[in-house]
Structure P
Amino acid sequence: MGVGNMSNNFNDKLDYHIKATIFLNDSIFGPGIAKIMELVKDTNSLSEAYRIMGLSSSKGWKIIKKAEESLGFPLFITTRGGSGGGKSQLSKEGEELLNKYETFISKLNIEGDRLFKEIFLDSK
């Protein structure tokens, strides 16, 4: 049965989700790392970002280190704690990568919305 023969009730329940990962040999950058970076921008803390995402510090650190090694630049600038506490911020390159990734995802979603509507919802 083609989509054009499906009932409107069925079509009204359909939805989609696009998940994009950037590759350089292995997976190096995707929604998980982007979320960590967004949280660090908000909290200035890698450990807080890991906590919010339900990641152990060791697991989060491994994910970040693998990406940084593949990319060839640091994603974060981190200062150790002390009387004032530690702080994490995005590096210049990390900020640029996150901005490009978010722009890419935004444009994918715009095109995805158009295609989803055309293919699944504009039944004839």
Structure Q
Amino acid sequence: MLAVECVQDFPRPPAWQHVPQRLRAIFAGIPVADTEAGLRVLETGHAPAYYIPPADILTSALVPTSRETFCDWKGRAIYYDLVVNGRRARNAAWSFPAPTPKFEALRDHLAFFATSLDAAFVGDLRVG
């Protein structure tokens, strides 16, 4: 069971931490990510963002897009479409290929928008 957390209690500037629970992402009926080595970023007013190491992602389902954003704390983010069995979710995942020193742990890990997935799990709790 996960503890109830309030996003207003999360830190600013944001901070990252290891996630003790298994993280899973399902798209088009296929597990596209499954890890026990996840990280999460906590930031005031935002839902936690869960990051998965590339070794635990079905990288063949990722198609780079031209979208980029910039975070003052984490650096430049690049985005990926998720394509499985003919289904495409646009800009469904992002990563920080060269994060700021404080967020070096996120390098090349990917996060998914839960709303782009069929299901997302933190431990046994469905979060998306």
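Annotations for the structure displayed:
- Parent structure of the calculated result -17000, given that helix-only ellipticity at 222 nm (-39500 (n - 2.57) for each DSSP H run of 4 or more, over all residues; to 500) is the read-out and P, Q the choices: P
- Origin of the value 40, 35, 23, where Cα extents along the principal axes in Å was derived from one of P, Q: Q
- When relative contact order in percent (Cα under 8 Å, 6 or more apart) is computed for each of P, Q, the largest belongs to: P
Bear in mind these aren't lab numbers, they're just calculated from the coordinates by the rules spelled out. Since the structure is predicted, the reported quantities are computational estimates derived from the model, not experimental observations.
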